[in-house]
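Please go over the structures that come below.
Any read-out appearing in this document is the output of simple, stated calculations on the displayed coordinates, not a laboratory observation. Nothing here was measured: the structure is a model prediction, and the numbers come from that model. Cβ atoms are built from the backbone, for glycine too; each structure is taken alone.
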Structure 1
């Protein structure tokens, strides 16, 4: 995200680090990275560095009927899966450091969850910045992860193919007018009504593909969920995969679709290692799911109280471009 939440006090964050991990922060520096979680580089009094992630738990829910506790439980199970993979010997997994209660994340007030990671030195990449070397590296990591032992899957939830906040989005497509909750509420509602026909077509295509996926339950593996270049690093010790807050048991195409989109031939190594070839229909399912999830998640964001922070403005620009792309 581009800026820290207005209601998150860095002194409270420092207190959570001290209570949960015994880290006495001498300096906290916000890092505008990614689009979802908030990140800080933290330097402790002894000179050691770590990387801290803070998640807004309302964004980890799948509907307004869920509580923030439900959102925290979903996040914790994903991060526990990363720890289990690391403990199973997958050295490329940058898993959270367990807190003193041996948890991968701790609550910070009602709205936030904090996770601590070892500071990782290396080359970072941007979304869409695929190269042949990066494709091959990520393909190898995914093959190893998808073959992980059963014990590494024990905490992970299974993808039910539901889209968070889909009902809210469909109500807006049908003409429901939400109360004004900020400068973008009415604009989003108006745009959804204008593009209702192509957006409903997306949803119908997605449901057809989900029906096909449900006929292949034997293909499920533990997936990362977002293994794009922005979540990959190249270190002196090799490739590393970061940001595990979306880990789920799912068809392998949940991880493979963006690689296939870049270069279908890139998966030959994956097929050789796992014996699994990517299903074109399930690749399309998860490609479409990515856009629909962004659509529904940002719609829910703007139907809640919001302002005109850099995060709000950036989200509006991405959402409006995504909606208009539905007619292309």
Structure 2
């Protein structure tokens, strides 16, 4: 395993790495899909063939007031309210109607980031100006652009189990060696267009303690993994943490350095707060770490993120 706190990188390294992993203009000047372009129809067909037993694993956390947004700076847990409670009305033949409303930040629960979520030096993915994100939402790179595109082969990499721990420690930076070691232990090989799901064990640990510590310093991907992800041409990366990347940042003064590289420059679909516990247990039991992965976002026009209820099907 890598050191808990690897040496910090100087800020100018961020721009150097960005030039090596950028996908701007790779799929044309109007592209809003980013790395989801790697998912071809043939890959969807191949992913569907991975379903053998029909077992379905729900990877989303419940949408309720007991969610992970504890002491969060700008997000809150979903608020569910009833607007109508069934009351038998003889005038309607005895039928009653119930209605309800859900109020939530679009990135408060299990969710995808859109390619308009993180900007850097005044631009977002594709070199588009941040002025195109207004109070009305994102004119380009919104979550709506990908709402029919997230179905592919999923691969689980269980870093916590590989390390022999229930959970990685807060601040642990997952390295390329960690990823490759866990994949080798699972005897699974990544392919172009895959969605890589990374279990750290941190969600289960914090949820067992009323989500204490979940919003704050967390384990996550180190900056060295971004070029590895780019090389493997992954369509998406998701973790059971709140940020995917390690916190605190490996570049002092940068809150989300990994997000800048992954979203703004690579156009990588990133998912957070995935519940991977049941899936990880099943993969360990049957030795199969690949599956059909289905996780479309809500078609929110102008949205810069979306809650999801992703599934792994084996």
Output 1.4 (distance in nm of label points 7 Å out along Cα→Cβ at positions 166 and 254, calculated) maps, among 1, 2, to structure 1
If helix-only ellipticity at 222 nm (-39500 (n - 2.57) for each DSSP H run of 4 or more, over all residues; to 500) is calculated for 1, 2, the one returning -13500 is structure 1
Note: FRET efficiency 1/(1 + (r/R0)^6) of positions 14 and 94 (r between Cβ atoms, R0 = 41 Å, to 0.05) at 0.05, derived from one of structures 1, 2, originates from structure 2
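Out of 1, 2, choose the structure whose coordinates give Rg and Dmax of the Cα atoms in Å equal to 19.9, 72 when calculated.
Working through the options, I get structure 2.
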From the coordinates of one of 1, 2, distance in nm of label points 7 Å out along Cα→Cβ at positions 46 and 278 came out at 2.9; that one is structure 2
Value 19 of relative contact order in percent (Cα under 8 Å, 6 or more apart) was derived from the coordinates of, among 1, 2, structure 1
Mean count of other Cβ atoms within 10 Å over residues 110-117, calculated, reads 27.8; among 1, 2 the input was structure 2
